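The data blocks that follow each hold one structure.
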Structure I
């Protein structure tokens, strides 16, 4: 009856040890009894026998392992099937929200504030009087001139009506006309002078700040009232001149507002054509829709300008790409699930952004890219997923 394989292996190991001991014992005996030359010859012969026996033992061990059907343990990994997708590379810069129309109004004349007609948050229209400065008797004088003008205009209208009917003299008509026009110009001049004592809004918008109080003495140049048109906002940023050839008007941008955790997609409506000599940047702007995001002027924004787009790219996490003597490569699963092995796939990489990298060539749709467990893989190693 043939002994079990593992028993045979055990016997082989014991035989190997016994032969080694026997060989050494023989050498010792020979050394103690024979001549020096005979001893050396005997030692060489025993060494040859030892080497031959060790070779036979190794061969038998290999055959026994094969006979036992020892299998390689497959390494467990995870894969992602390659599919084309859009890849965008962005230039990240910090910007801020700015109003298309924002004005800080200052008095044109010195004097004491006698009336403030608005408060912060009030909607105002173009030309509306927001505050008035004490103007002495200016208002009374304007009222008197207006009354004189109204009378002169009435006289002129009647005189003209008579003159059109060929009634009356021409001199009476011309005197009435001259008097009316003279008072009209005087009234306009006085009206302009009176307006200098009033603070008016030049735009439609919302009162953002009122920095004056009733009774306060003001002078030209002192900030009084700020008006902002919140219906026309934009975000402004400065981009390094390095990207001057890659950033253009109408480029797609993603604008995020960290403080309110909002993000919108829009386009650049302006890209500067000149470089700031101080900080070597150029300015970009993107209009904002107040209906999409509720922001305020001077709010911090992060502007991501898309300077490169590939709509049919293969994209993988950048840490999957390894380097070797053959170049950059990734591991893919080759074969069906029951007989899959790891294979190196040499790839050509492109742009990278936010932890992902573009693969220009080397993989195709349907390839099973190993995304977990790739760190210690060896090409040809059996895998399971």
Structure II
């Protein structure tokens, strides 16, 4: 009987396209002469090895040798599995934009196949960047990557390399054009709070939740004034949460206002908000207070203060569900691969492995990788290859 990798609660969820079919549709950039291994089999090998916790292309080659002919043939190999040098060459020259785009389309179908959180029925996406520190030490190009992650499932929907001579503000337009934004919400930190970003999101039928800091001084001053000296007739609404854990008590208060609608020319502006954080460290009694401001294109009937608070906190999902896992479980920050497109291709494979495990309902990624390493047939089943135990 074939193994089904999904927990019982997820069996009723619509399944996205099997990943092995996505790999099979990838255009092969190699010359016909001298090709020994199918490209789809190489990508399938790399993804399964990642699912089992193997972190580098040399470790991926080792994984292929460890499990014998049966696994190799199931992946699509006819002449054994490739060595590390072959993987290095292929990952170095693969079209990283094509690779990212096809995996992004698959990831979007994964996000759409799972029910959204009750507090945020639309798909919400977090935008944030991450530097591949190990490869940067070796002088690799494109070592800073801007990613979009679905809040509710923790799947990376798109990723874009940021050139060393630019920054995330330049790359964000490229990633927004690749994303499906209609009917969706995009959250981001203050760096990406730019007029052209807001305009693009609104023009594509999406909504935004943006944090406003010193990089938009006039907008920030206007919002601060609204909450310092509320205009006559301004109806402000507030939501509060209190969390206890990790040795601290954290209270958050979010207050909304429509006072700047019609006054500010910020694209799509429907509400502004003030978010106050009050943290007490239980061990020392130390208190920390922070106030930040924000803007959103969501009208009050679509976004109450409670919902906006959930969306702002959801921005941290990209740190907790993606960046932290890539660094701690897959040791990404210490990876020193540097040639050609290898840093971004390896990062895309890590994102894909994490997305598969999130879709299957696994929350402890490290423990699941260890289990899959002992049962590789289950890793094959996750990408769509059924093999009898």
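Which of I, II yields 16.4 for mean count of other Cβ atoms within 10 Å over residues 106-113, as computed? Value 16.4 for mean count of other Cβ atoms within 10 Å over residues 106-113 corresponds to I out of I, II. The greatest value of percent of Cα pairs over 17 Å apart, for residues 98-177 alone among structures I, II is that of I.
If we compute distance in nm of label points 7 Å out along Cα→Cβ at positions 114 and 354 for structures I, II, which one ends up with the highest value?
Of structures I, II, the maximum of distance in nm of label points 7 Å out along Cα→Cβ at positions 114 and 354 occurs in I.
If distance in nm of label points 7 Å out along Cα→Cβ at positions 226 and 242 comes out at 2.8 when worked out from the coordinates, which of I, II was used? Checking each candidate, the match is II. Taking 2.4 as the value of distance in nm of label points 7 Å out along Cα→Cβ at positions 90 and 130 derived from one of the structures shown (I, II), identify that structure. This figure was derived from II. Kindly point out which one of I, II the value 27, 52, 20, 2 was derived from, the read-out being P(r) over Cα pairs in 20 Å bins from 0, in percent. Source structure: II.
Bear in mind these aren't lab numbers, they're just calculated from the coordinates by the rules spelled out. Here the structure is a predicted model, which is why all the values come from computation and not from measurement. Cβ atoms are built from the backbone, for glycine too; each structure is taken alone.
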